[in-house]
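*Asks:* Below are structures written as structure tokens.
Throughout, read-outs are computed from the coordinates displayed, never taken from laboratory work. Note that the structure is a prediction, hence the values are computed from the model and not measured. Cβ atoms are built from the backbone, for glycine too; each structure is taken alone.
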Structure I
Amino acid sequence: MKMKERTADNVHTAFVGEAKAHQRLLMFAEKAEEEDLPQVAHLFRAVAAAEGVHSRRYFALLESVADTQTNLERAFQSETAVNGVHYPKMLQGAEEDGEKAAAIVFSQARDVEAVHAKLYKKALDHLIAEESAEYYVCTICGYTVERKPPETCPVCNAPKSKFKKVD
């Protein structure tokens, strides 16, 4: 049964708010760690975990999680749309507004989304083979690479040390 529009809008708003809170609190935890306040960082991570639970529950009300092939296809389509349609418009707006920092972030995110789409496509093409791969993510721009990180990020030029292995 489909949710009524007002409730669906409220669930979407709650999802966005909880997902933002989750990320915000993780960033607050990093800052507390930098300031040598481990207990405060621990508190921020604990509350972030709770906000993550909330956001996942709202997401489950909004969208279904299907079988892996369908999920890969949806992820591929989403990355392709974001890369090809949404980020170019955001980038153009930021450039027209003279917002250089936002333009750089939009541009880099657009480029990274194209890489994500390729990774999803590869996974779809080799779903049965289930090849094992390690992934590394640039902590500056989000560039994602298989096997080993490059010496410098091809999107933002961050050094290899800025790549984090995804477990």
Structure II
Amino acid sequence: MKAKNKILTKAQLLTFLKNARKAGKKIVFTNGCFDILHAGHVSILEFAKSKGDILVLGVNSDSSIKRLKGPSRPINKQADRTHVAAALEAVDAVVLFHEDTPFNLIKLIKPDVLVKGADYSVDKVVGREFAGKVALFPILKGRSTTNVIKKSKINCSC
């Protein structure tokens, strides 16, 4: 499936998931900014996909990232971030959310499995009460968008 066909509105996502559930598919959800894609992103998405059949990725909107990360972020706009994320093999659907957390999106989706990085404890995972279970992914040290940005500034002669 083409990447652009994986980027769904919430209404489209609900229809997609209804059909997937009818077919007996296990739904997995994870989320993030996915501003500058790196090995940590790919690893958590592959881990999440291994926990079920359909991986839904919630991506923070530009306005959400600005509130969370500051005025210099995001580096890449939401249209680009969702397109790149949707092109990844592990991802079956991408949906934007505009709030600071994906709480309302998780409540809407009610995934069988909710995946977050192990920098969270299960009792701190937003939306856990709407998921069948929570799976934590061991974080890859040094793999973060913030580190990529810092390193690029150190190596930049601009």
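*Asks:* Suppose distance in nm of label points 7 Å out along Cα→Cβ at positions 16 and 136 works out to 3.6; of I, II, which structure was it derived from?
*Replies:* Computed on structure I.
*Asks:* Then there's this: Computing distance in nm of label points 7 Å out along Cα→Cβ at positions 24 and 80 for each of I, II, which one ends up highest?
*Replies:* Numbers: I: 3.5; II: 4.4.
Greatest value across I, II: structure II.
*Asks:* Now, a different point. For relative contact order in percent (Cα under 8 Å, 6 or more apart), which of the structures I, II scores highest?
*Replies:* Largest one: structure II.
*Asks:* Of the structures I, II, report the one carrying the highest value of volume of the Cα convex hull per residue in Å³, for residues 56-95 alone.
*Replies:* I
*Asks:* Using the calculated result 19.1 for mean count of other Cβ atoms within 10 Å over residues 32-39, pick out the matching structure from I, II.
*Replies:* Label of the originating structure: II.
*Asks:* Work out which structure the value -11000 belongs to, where helix-only ellipticity at 222 nm (-39500 (n - 2.57) for each DSSP H run of 4 or more, over all residues; to 500) was derived from one of I, II.
*Replies:* Computing helix-only ellipticity at 222 nm (-39500 (n - 2.57) for each DSSP H run of 4 or more, over all residues; to 500) on every structure in I, II gives -11000 only for II.
*Asks:* Which of I, II yields 16.0 for Kirkwood radius over Cα pairs in Å, as computed?
*Replies:* Only one of I, II returns 16.0 for Kirkwood radius over Cα pairs in Å, namely II.
*Asks:* Who wins on Cα Rg over 2.2 N^0.38 Å, for residues 8-103 alone among I, II, i.e. which is largest?
*Replies:* Looking at the calculated values, the largest one is I.
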